[in-house]
Structure 1
Amino acid sequence: MDWLIIAFAGLLGGMLNAVAGGGSFITLLALVFVGIPPLIANATGTAALLPGYLASAWRFRKDIEYPANLSLKHLCLIAVVGGCLGAAILLNTSEQLFAHLVPWLILLATGAFIAGPWLLRKRLSVATASTTVRPLSAVIILTLVCIYGGYFNGGLGIILLATLGLMGQTQLHGMNGLKNLLSALLTTIAVALYATGNLIDAQYLLLLAIMAIIGGYIGAVIAYRIPQSLLRGFIVCVGLAMAIGFFIR
């Protein structure tokens, strides 16, 4: 039964990431349900979903646009440094402390799912491509977001999209390209550090990753057949239920 739960979670998580994001909610819930401690479940789920980030980054590589006059080299450095710092903080977080933080992190990510699309639409409705932040401010903001991604990863995509929109970007494909690149880079670095700290549970990793890849392909096929509002509503409900569950746990 545990293996079936993990397989289904990988499939559903991959589908959600391809269509609307939020797949890490599902993988975290499933891994904790089958008995994996939250700290290790977070790292394992992130590692399993990494191939999807890499594939998405490659798919959108030609659409990437850079905010606040930052170069590709600067942005890659921000992602690597942020991912390293976030993963390092996770490695030095006790299981007890992380268990206390999980419901708050889930609420933060769920809030991003609720507010992110609204913020993005509001920014895209402004017919200007002017930069709203200085380069130094952009570096600080993106570094903080990447640190969050290296630490927890939940809701990272929508948080990055909202951040890029507030920085002045208006082309959604370009924003998606940069979001996927930053996510792939920081997650790759974070997963490498997770592995050095023995935070990845190898028992379920391969099955979870394979099913997530399959789910990603299925999600791409059905992306235009299921309303994103319905999927986002489902993710928000799952996030709120998980937060409540961890609070009373």
Structure 2
Amino acid sequence: MVIGKQAERVDPLSEFTGKGVKIAVLDSGVNVYHSHIDQELGGLAFRVNREGGIELHEDIRDYLGHGTAVTAVMRQMAPDAEILVGKIFDEKLACYPSVLAEAIDWAVEQEVHIINLSLGVNRNHQVIEEACAAAIEKGVAVVASYNKQTGLLWPANYPGVFGVRAGEVPRMEWQLNALNNFSACGFPRELPEETQIYNIHGHSFAAAHFTSWLARLYEKQERKTVQDAMSYFQQYVS
């Protein structure tokens, strides 16, 4: 297989805003009062109770800041997209595979167009793989970050999932590395030039940037299934 456009920046679709696109952000929740959010967002939190079952509650407050930073990227890059919050992390950036799978299933039930997973695990979990496959089968795009250095390769490695890592890519653009494998900007929000070097950086935010770009693509083409997105990217693969 020969991959085209590997080092070429593609159309940023800067005139679109993600209007009409619904995104589920499965992360540590969100601080709706943060200046980068400043919007009431709906959603649910998922956790394992003492009996080992998964329970749902409405407290989606972010005690870690990760979900807020990821969501802030989308608020900036796709400001008119509708964001639904699925809180799966609480006191640390870790959860049971069954919790993530349950949240993916819930997002599909909410009829989202894109699920953003700014996260990764170091081995395959069948329950997560099945949840991703079911989402894709129903036309929902799943975007996941990955980190080769640490071995956090799933769910980005699952068939049909858009895997994204941080790279030297301008904001609002992406770079194709291989089929369903992309690089995107790894910075959350732009800082003044002299302080940009101190900004946090990572693969989580690359996934958020790619999700934002995909939302703008969906708005442009007025078709909002993962199969439509895959057809679009096929033009860059030869």
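Nothing in this text is a laboratory measurement; each read-out follows from the coordinates by a stated rule. Treat the numbers as computed from the prediction; the structure is a model and nothing was measured. Cβ atoms are built from the backbone, for glycine too; each structure is taken alone.
Some observations on this one:
- Source structure of the calculated read-out (relative contact order in percent (Cα under 8 Å, 6 or more apart), 40) within 1, 2: 1.
- Read-out helix-only ellipticity at 222 nm (-39500 (n - 2.57) for each DSSP H run of 4 or more, over all residues; to 500), computed value -8500, structure in 1, 2: 2
- Structure from which 6.0 was derived, mean projected area of the Cα convex hull in nm², for residues 17-88 alone, options 1, 2: 1
- Among 1, 2, structure where distance in nm of label points 7 Å out along Cα→Cβ at positions 57 and 209 as derived comes to 3.6: 2
- Between structures 1, 2, the calculation of mean projected area of the Cα convex hull in nm², for residues 113-160 alone yields its largest number for 1.
- For semi-axes √(5λ) of the Cα gyration tensor in Å computed as 27, 20, 17, the structure of 1, 2 it came from: 1
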